[in-house]
Structure 1
Amino acid sequence: MALSESHRQLFIDECSRLTVLVCECLSALEKDPSDADTIEKMVNAADVIRGGARFLQDKNMEQSAQLLIELFKGAQDVRERQEGFNVVSNLFGRLTPLSTLN
């Protein structure tokens, strides 16, 4: 069964909102790299983005979210994964919110 346009728009809106949240978390972690709550919030948001991206068949967003999850799930301090932090920051900074594509 194909997604209705209203369901599709809900996924787009949610992924866009969560992409902004991930960017905000990344910014906050630059200031406090060991904020476990922010790391967890970011990973959880990426997990939801990954699922939404699958529904929307957006491979770039799905892969970016998967990378973030793999890098930071269970991390205590993003400085432990500085190179990955830089990569994810660049990826999410370049993602175009899906809602702007309509």
Structure 2
Amino acid sequence: IPRLIGETIPSKATFFITYIMVDGWAGIAGEILRLRPLIIYHIKNFFLVKTEKDREEAMDAGSIGFNTSEPQIQLYFLLGLVYCVVTPILLPFIVVFFAFAFTVYRHQ
């Protein structure tokens, strides 16, 4: 079994590099844009806002979805731990993801 794992894990590294770039980097870019709260704000602003207090309530974007973002971060951390020894070419992509994620989640 260890030999099988030792042969198959490095062969899947290109998939995980692509996965990190597409899902991780694009997810962080989507998180910084926050399109859903922006669209909801404009809909509320157009239809529901009558006073300044209503406008302040409509501007509340809420918080990030911790229940969906935390498992994603843990998955990338686990991928970094597994592949840093076996296939270290994946490590720069993980580091870039965590740099982006740190910047985005720190300022939200």
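Using distance in nm of label points 7 Å out along Cα→Cβ at positions 46 and 70 as the calculated read-out, with 1.0 as its value, let me know the right label among 1, 2. Answer by label: 1. Ranked by distance in nm of label points 7 Å out along Cα→Cβ at positions 54 and 86, structures 1, 2 are topped by 2, which has the highest value. Using the calculated result 1.7 for distance in nm of label points 7 Å out along Cα→Cβ at positions 30 and 94, pick out the matching structure from 1, 2. Considering all the candidates, the number was obtained from 1.
Ranked by mean projected area of the Cα convex hull in nm², structures 1, 2 are topped by 2, which has the highest value. With respect to relative contact order in percent (Cα under 8 Å, 6 or more apart), the largest value across structures 1, 2 is given by 2.
With respect to distance in nm of label points 7 Å out along Cα→Cβ at positions 22 and 78, the largest value across structures 1, 2 is given by 2.
Can you spot which of 1, 2 the value 14.9 was calculated from, given it is mean count of other Cβ atoms within 10 Å over residues 14-21? Considering all the candidates, the number was obtained from 2.
Quick note: the coordinates plus some simple rules give every number you see, no bench work behind them. What you see is a predicted model; the values in this text were computed from it and never measured. Cβ atoms are built from the backbone, for glycine too; each structure is taken alone.
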